[in-house]
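Taken together, the values in this text are just the output of simple stated rules run on the coordinates, not laboratory data. These numbers come from a predicted model, not from an experiment.
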Structure 1
Amino acid sequence: MDITVRKLEPGDDTKDFDCGNPTLNEFLRRYALTNQRRMVGVTYVAFCQCQVTPRVIGYYTLANTGIPREGLPEVMLKGLPKYQSLPGFLIGRIAVDKAYQRKQIGELLLSRCLENCLICAKVSGARYVITEALLEAVPWYERFNFIRIDTDVSSEYTKMFVDLQVIRSAIDERLPAPAV
C-alpha cells in the first residue's frame, strides 16, 4: 500500500474520516486546522495513493509540552536537571480510519511522529514524548516502549511516555554499520 504522510492542509478531505471514536473524528474535522493556525499543534495526515480521490485515512497531532517529573521513574530522571517539568513532545491525537485499521497505518504514523520528534529535538531540547492513551490503546503503545506514568490514570485515558534516547537507539540498531 502506497501511503503519503504530510502536514494537514486546507481542502484536505476529512469529512468521511471515521476511526470509530467520535471525539477523534470531530477533532480532525473541526479543530485540527484551527489549532495549526494558532500554532498550538500540528496535524499530519496519511493518504492512500490507491484512492482515485485522496482522503485522509489516518492522522496524528504533535505539540510541545512540559512533562512533570512526578510519576516518572527515578531511573529516567538520573542525571537530569531538577526542574519541575522536563521539555518534551505531546502526541495529542493519533487515529486510523476503520477501513484501514490493522494494516500497520498506526505503526507508520507513530514511526513518522517519532522521527519528527527526533528531528525537532536536534534544534529544540526535548527528551521525552508523552501521550494520553485510551486505556484500550495502552498495550499498543507498550509495544513501542511507552511507559505508563503511574500518577495519572483516569477512567478513559492514562499518560504514557517514551524516552527519545530509547527511540534513537532503536533506530541506530536498525541502520547498517558505516563503511570504514
Structure 2
Amino acid sequence: MQEQLEGAAWSLGLWGAVSILFGFLIVAWPGITLKAFLVVLGVYLLASGVVLLIGSLFRRESHWVLGVVLGAISTLAGLYVFAKPGISALAVLTVIALWAIVAGAMQIVAGFEAKKHGWWISLAGLVLLLFGFYIFVKPGNGALAIIWFVGLSFIASGVLSAVAAFKLGGEAKQVARRA
C-alpha cells in the first residue's frame, strides 16, 4: 500500500507541476495559445474530414453520402482555418458566445423554476449570459478572457494537485511507520 501511495503521490505531483507550468505559459503568451489552438483545430478538421471523406467513398454503406458531405465540409473548414485564422478565431468565439448566452438563459429560467436556492442557479446563468454578450461586444477581450480562464484553471488545478500529492506522500510515510 505504501508503494501505491508513493506512486500516486509522485504522479499527482508531476501532474500538478506540469499543469502549473502550462497554466503560466498560457497566461504569459495568450497570442501563441490562440494560434496553437487554431493550428490544432485546423489539423483536426482537416484530418478527420479527409478520413471521413475517403472512408465514406470506399465503404459506400448506409448514409455514405452524408459521410462524404460531412467529410468534405470538415476538410474545407480545416483548410479555411489555415487560410483565414483571424476569421476562424472569430467564428469559434461566436459559437462560444452563443453557447454562453443560450446556456445562461436556460440557467436563469431553471433558477426561477427551482423551489429552493434557485437564485444561485439564476445568478450563475446571469454570469454566463453576460459573458456571452461581452464576447460579442469585445471579441478580442473575450478571447483573452477565455485564454486567461483556461490558464488560471490549469494553475489552480496544478496547485491543488501538488497539495494533494504532498498529503498522499505524508500518508505513505505514516503507512511505512505503522508497518
Structure 3
Amino acid sequence: MRIILLGAPGSGKGTQGPVLAEHFGATHVSTGELLRGHMGDLTELGRLVSQFVRSGELVPDEIVLELLWEPITKAAADGGFILDGFPRNLRQAELAFKRALMAGVTADAVVYLAVPDDAVRTRLVARAAQEGRSDDLDPAVTERRLGIFHAETGPLLDFYRARDLLVTIDASGPPDEVGAAMIAALDR
C-alpha cells in the first residue's frame, strides 16, 4: 500500500503514519524526520533547511523531492510507504506525481487529517514541550505555517480528489479513534 498523509502541522501525521505503516506492512517515510535528521547532523542540506524552518517557510520543492526520492522508491519496492509531510503544495504534487508515474510508485490513497486551527495551536505547544521543538513555541511561526498551509491545501486536495484518491478523516479526536477511522476508511 502506498499512502500519502496530508494535514496541518500538528494534525497527527507523525502519530498516525506509524499506525498505518504497521497495519499495511509499509514503511513510514516522514519528511519532517528526514529534514530534522539533516539539521541535527549539520549536513550542508541541514544548514540550508534550518534557515527555512527557523523563519516558518517551507523548504523549496526541489530540495524536498530529491531528499525523499530514494526513501520513497526503496519503500515502494519493500512493500509500500506511508509518506508523511509531502507534498505540501500543488507544484510539489504535480512534480512528484510525474516522477512517481514514470517510476511506477504512485500513491494508492491520500489521507487528509482535518483538524481545526485552535486544536493545531494547542497541539504544537504540547509537542514543543514533549519533543523540545522550539519552532513550535513561536506563535508567529505557527501562524505563518497555518497561513501557508491553508493557502496551499485547497488546490492540493482538489488535485487528489480529481484522481479519486482523497480520503478525509476528522483528526480532532483521540489518536486511537483517528487511527481506527483511517484504517476503516482505507480498508473499504
Item checked: Entry that produces -0.27, -0.50, -0.92 once log10 I(q)/I(0) by the Debye sum over Cα atoms at q = 0.08, 0.11, 0.15 Å⁻¹ is calculated, selected from 1, 2, 3 -> 1
Notebook entry, point to check: Hey, helix-only ellipticity at 222 nm (-39500 (n - 2.57) for each DSSP H run of 4 or more, over all residues; to 500) derived from one of 1, 2, 3 reads -7000; which structure?
Noted result: 1
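Ranked on relative contact order in percent (Cα under 8 Å, 6 or more apart), which label among 1, 2, 3 comes first with the largest value?
2
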